[in-house]
Structure I
């Protein structure tokens, strides 16, 4: 029975191949942008559009929840796509009286109506991040948090960077440089993968050491921040 259900899930899921582009939209209040939804599957599908709350966890993975306010309107709210078909939804950023200046992130969720099989129901959900930038004084400010070994992982260390500003910050792509120092000499240079930091949040960057931690090991961290002096810190790791 379980095997048959799994086969049914895979068979129905193969019929549905929904994609949305772009995956992130940034708008000032009152502006409108198009989001194109494509059905590359072999089954016609009806999609319902709704808003949801959006956040990133410590490691940068998206988390969706109840919407915190109404930040955008989408039209139409329901579309039917034939196999190979596409449609464009119009997303309009709303003006929220009293909203703080800066970026406010929410999510547009496109959910298919369930396809009914004898044993299972299958739904597909696609998310698009919608960022509304409220006018006012924009603050870009990063700071360094902790940098310490991850418990139980001898060669893994975790750097925390804090976004104290009110706009999204993309951190990485060579912005973060970690020099490992032993006896006052640089023995390795590490660059963590890029990630986004939402306003007033903090995020972690995991780095794998090239060898197990040694006594006297230190790390010199530099974070380049556009339009500001680079952040610098020195941490003891061993």
Structure II
């Protein structure tokens, strides 16, 4: 998992320095990309950096933490409030705040929130990676990787075989279509075929090597790709 880009926002320099030290010491997966002590500059900084997460105080002069969050309501940023007051907890729920840390911030509380944050980021990343986007005749389709059984080249066209027995026809070569597919589960076993390894039912050594897929299709495998195929299936 890549580092979690974070911005610290607090009008008290001492509070920022204390949180910076604790994050650097106890939260190795967080990268502090900016610290803002002037709330009037906070929105611009967030817009320019587009962080994964912000740690933000609420009671600040001229512009409160909630004022800043109000301007970011359409952005997908994980918000962690750091405040010396419990009074704002109920209002924080309305802003879908991820966590609420009371000052002075306890190390164990920070580590708990950090671990929870890592799980959220990892889950979001996995969900994003598990979706495959393909454009077919001007329409963008989103598939889960296990919904695609195999892809077949037919000249400059490609046929996609789906688990619900549908077939999609793309006016693109197989080489172009399989570029965004994850190599962890998709393997080009022949110049005319790319298969989803999760849908392999059986492999027959006869007839030069034939694979039966979950939809009943039989696919030939190139001689020079047998060893790699068997290694991936092991």
Structure III
């Protein structure tokens, strides 16, 4: 995916450590407070720099938000690259790996997962529409390629709509990601797994349940 540049040239002249420090401070503040409530002052304080320094790197809060949104999508794109199944992989094993990696990355980057959830709200549509469109193309291509390969190997039903099947798989992965970020989505997962609020949710049970649901709907 082609990357847009939202920072000023001065940001490129800082050290890599400073850049990472600013990015993760912004991700933390935006994911905790939301776009509207987050302030440049909050982000600068979190990063340990002055407000003036932050404005010397980014013209506005909007540009900084767009920059970290792209950073978040870059991580998601990395997941696609690492997940992309080999031709010899079975459809079931590919689905298992997808959901296992979704759990892994959601826990490794909790603030990015919260940011992604934030980007799905209507209030941020002007900022996220183009980014999400570009990102969805990457995921869609990977899913369609997987489905086409599985159909060639006679693993799937012949009457499947590849586009809608891709949409179904993607939504399943997204809801799993949100269940690691939001109490609401976590409780929904518990409910559909038949678990009480006190019971832990075993990863193996989650993955198996999702893989079985996908395969029951798409496989022969």
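Where a number appears in this text, it was derived from the coordinates with a stated rule and is not lab data. All values reported here derive from a predicted model rather than from experimental measurement.
Kindly point out which one of I, II, III the value 21 was derived from, the read-out being relative contact order in percent (Cα under 8 Å, 6 or more apart). It traces back to III. Suppose semi-axes √(5λ) of the Cα gyration tensor in Å, for residues 27-66 alone works out to 19, 12, 8; of I, II, III, which structure was it derived from? Structure of origin is II. Which structure, out of I, II, III, was Rg and Dmax of the Cα atoms in Å, for residues 91-178 alone calculated from, if the result is 14.5, 44? Going label by label, the one that fits is III. Taking helix-only ellipticity at 222 nm (-39500 (n - 2.57) for each DSSP H run of 4 or more, over all residues; to 500) from the coordinates of each of I, II, III, which one would give -2000? Matching structure: I.
Comparing structures I, II, III by Cα Rg over 2.2 N^0.38 Å, which one has the largest value? Show your work: numbers first, answer last.
Working: I: 1.28; II: 1.44; III: 1.14.
Of structures I, II, III, the maximum of Cα Rg over 2.2 N^0.38 Å occurs in II.
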